[in-house]
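Okay, got some structures for you below.
None of the figures in this text is laboratory data; all of them are computed from the coordinates on show. Computed from a predicted model, the values in this text were never measured in an experiment. Cβ atoms are built from the backbone, for glycine too; each structure is taken alone.
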Structure I
Amino acid sequence: MPSKPDWFASIHLYDSESLQIKDIDRKARKMKWEDNVRKVVPYVAGEQPNKANMIKLNTNECPYPPAPGVRKLAEEMDYDKLRLYPDTDSTVLIKELADYYGVKPSQVFVGVGSDDVLATAFVTFFDSGKPILFPDITYSFYDVWADLYRIPYIKCPLKDDWHLDVETFKQPNGGVIFPNPNAPTGLFEELSTVEEILEANRDVVVIVDEAYVDFGGESCLPLLEKYDNLLVVQTFSKSRSMAGLRIGFCIGSEKMIKYLNDVKFSINSYTMNPLSQLCGAEAVYDDEYFVKTTNDIIETREYSKKKLTELGFTFPDSMSNFIFASHSEVDAGLIFEELKKRKIFVRYWNKPRINNHLRITIGTKEEMNRFFEALNEILEK
């Protein structure tokens with residue numbers, strides 16, 4: 001009888017008498033490959049309901065459509081070009097962003113939403129083996145990425161007034177990231193605070209996530225001239241009304257952007273589709289429309305603060321396109337469920353310190369008034 005190869009013996013038991021093949025414990029073999037799987041607790045995105053006459057105030061989308069030129073480009077796009085690969089360098093979009101923000105194109109990196117930009121930055125810059133630092137109450141994707149990429153981290157507790165505790169960001173670390181304004185609190189940290197954190201962390205990369213900065217905050221981009229370890233990340237999903245096209249970008253030193261591109265091209269060269277590149281450039285170009293819509297949202301936000309105060313809510317002084325509100329008498333979870341029954345969707349987390357708060361995206365004035373009418377009904381019960 002011919003001898004069996006070594007690999008055969010490792011898969012089956014061979015009975016030389018009956019020439020029958022006996023299975024090894026299949027369950028054990030199945031578990032063996034699972035032992036080598038990278039297991040993570042995934043990020044849970046905000047609910048995306050699709051109901052008639054609903055009011056969607058749960059994912060911080062812009063309540064207004066993109067700039068008129070974006071619609072025109074989308075309608076007139078030559079669909080035959082979709083058979084071709086897109087520009088790997090996103091030249092048109094990057095040039096428009098560089099011109100708008102007064103930097104070199106070599107200082108700009110774009111990705112499929114700011115999540116893609118941030119995830120690439122985590123892989124690129126947080127590789128020391130030392131724990132990175134970010135707030136304990138913040139964008140919940142940060143700890144997901146850290147776990148995914150096996151990056152140790154320390155959550156720095158916010159102060160009782162929801163602001164960053166700068167001293168906690170002065171401990172030894174492998175990198176720092178925080179949003180400004182923060183989410184879900186909406187609070188903006190003055191540039192002096194940002195610079196204090198930068199000054200204490202010159203030997204690591206500091207990422208400032210400015211997804212909401214256009215709603216009344218001040219970008220820390222001017223600090224790039226002084227700190228070559230600063231990376232500023234922004235998005236088109238909020239103030240530029242383009243969450244559906246997934247466009248994010250960051251600005252930093254030329255050296256930092258080169259490192260980001262090295263990692264990006266090691267994973268996927270074609271991340272940005274041609275429609276996103278062209279429409280993104282047009283959205284940046286139409287600054288008049290951008291200013292008008294952001295001002296409209298700011299006006300409605302300030303109006304909403306007054307209405308919420310009248311209804312007995314308290315909240316940090318938001319500088320974003322949402323309000324992080326808590327009622328003194330009625331549980332946030334109850335309000336959340338009652339609003340859902342009325343097809344009004346806000347964001348709620350059943351987590352320590354924030355389980356009696358609702359994050360309420362600013363919609364149109366009409367949407368907010370319908371929201372306040374529903375709140376009145378709920379609170380009067």
Structure II
Amino acid sequence: MPEPTILVIGLGHLGGVTLELLARQDWVGKIIGSSRDPERGSARCNLARLGAMAQGYPADIEYLALDLRNVDQVADTIQRLDPDLILRKASLQTWWLPELLPRDVASRLSRARFGAWLPIHLTLNMDLMRAVRDCEYVGPVLTAPFPDVVNCILDRLGLAPTCGVGNIDEVVPKVRWLAAEKLQTPASDVDVTLVAHHALQKAVFRPVTDPAPVAVPPFHLRIEHAGRDVTEEIGGAGLLLEPSALPGGPAWGFLTAGSTVRLVGAFLSKNESPLHAPAPGGLPGGYPVFVGNARVRPRPLDDLSPGEAIQINERSHPFDGIHAIEDDGTTVFEPVTVHVLREELGYDCTHLLPQEAAERAGELIDRFREYARKAGVDLEPTH
């Protein structure tokens with residue numbers, strides 16, 4: 001059987017780290033790295049190739065210039081390449097840029113919650129999935145930016161990716177690690193089952209230097225050791241929410257990339273693996289899943305029905321600033337999100353229609369960069 005070809009779209013901080021890790025996997029055949037900036041993109045591919053070769057991996061990596069805003073070009077490219085899997089890491093603006101603001105300014109803006117940046121994460125995802133639809137590509141498409149909400153919107157439009165990456169699967173290792181320490185057993189002997197939304201991460205990864213309480217969205221957690229439920233016995237919810245000493249910013253990409261590579265490997269395997277992933281088939285939030293043979297499906301849970309799992313994640317949307325997602329994909333923002341963006345950036349958006357995402361994203365980026373300049377931070381243009 002020929003080794004798989006993976007198309008990686010987006011070679012920024014997260015895409016670049018993911019490319020590096022993929023280049024060091026024995027099960028990967030060819031990697032096609034793509035971005036809209038040929039100079040930076042080809043350099044990133046060259047670095048990944050040399051680093052992998054230095055470590056003893058053959059690293060078959062090719063660079064391809066690709067602009068997701070050109071839907072026809074992307075559709076033609078996907079049809080011509082016919083990759084075994086598409087992995088999208090591109091966004092109009094990286095999620096951690098607000099962290100570069102002075103602390104007091106960043107704190108004020110963070111009150112808007114993560115969903116405030118929805119147009120920025122939705123726009124390119126929607127363009128990619130239109131291209132996927134137009135060229136009738138049937139392989140798995142995995143996406144990174146804010147899949148817990150973005151993919152749910154795309155599902156309303158008949159454009160849902162196969163699933164997202166990261167998010168819930170970044171939380172599970174923390175719980176497994178702390179539970180193993182508490183039980184004094186290897187982490188491999190601990191099984192964690194979690195239903196949770198991206199919004200939970202703010203509470204889960206609260207820094208040890210910030211003792212201020214944060215709102216905790218609903219979740220469902222089960223921890224097992226040797227086939228026995230030990231969740232209550234070891235204080236599982238407390239372990240989940242225990243403050244963490246972790247770096248922010250681009251360093252976080254290594255956690256997301258590690259989770260992504262394992263998920264990609266499972267999709268390209270003929271055997272199913274029990275994992276966690278956000279937005280399988282366009283569902284809101286994250287779930288335990290079975291992944292294998294280019295497919296993903298939610299895992300049945302003994303103590304929670306599929307409908308109850310979905311309700312947990314739908315009730316979590318407001319914690320990320322999302323009040324509702326309507327049947328036509330229109331997103332209604334929480335009042336606090338609207339108020340903070342209006343007050344801090346002069347940006348006024350109560351509802352986001354999918355067809356207005358690109359225009360609203362451009363306006364939001366411009367207003368944020370002007371806001372940053374006034375705070376003494378000059379950010380490199382991205383559009």
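When distance in nm of label points 7 Å out along Cα→Cβ at positions 235 and 251 is calculated, the result is 1.9; to which of the structures I, II does this value belong?
Derived from the structure labelled I.
Out of I, II, which one gives 4.7 for distance in nm of label points 7 Å out along Cα→Cβ at positions 43 and 195 as computed from the coordinates?
Here the read-out was taken from II.
Determine which structure produced the value 2.6 for distance in nm of label points 7 Å out along Cα→Cβ at positions 275 and 363, calculated from the coordinates; the candidates are I, II.
Working through the options, I get structure I.
The value 3.1 for distance in nm of label points 7 Å out along Cα→Cβ at positions 67 and 339 was derived from one model only; which of I, II is it?
Working through the options, I get structure I.
Given 1.18 as the derived value for Cα Rg over 2.2 N^0.38 Å, which of the supplied structures I, II does it correspond to?
I
Further question on the same structure: As an exercise: relative contact order in percent (Cα under 8 Å, 6 or more apart), calculated from one structure in I, II, equals 22. Which structure is it?
I
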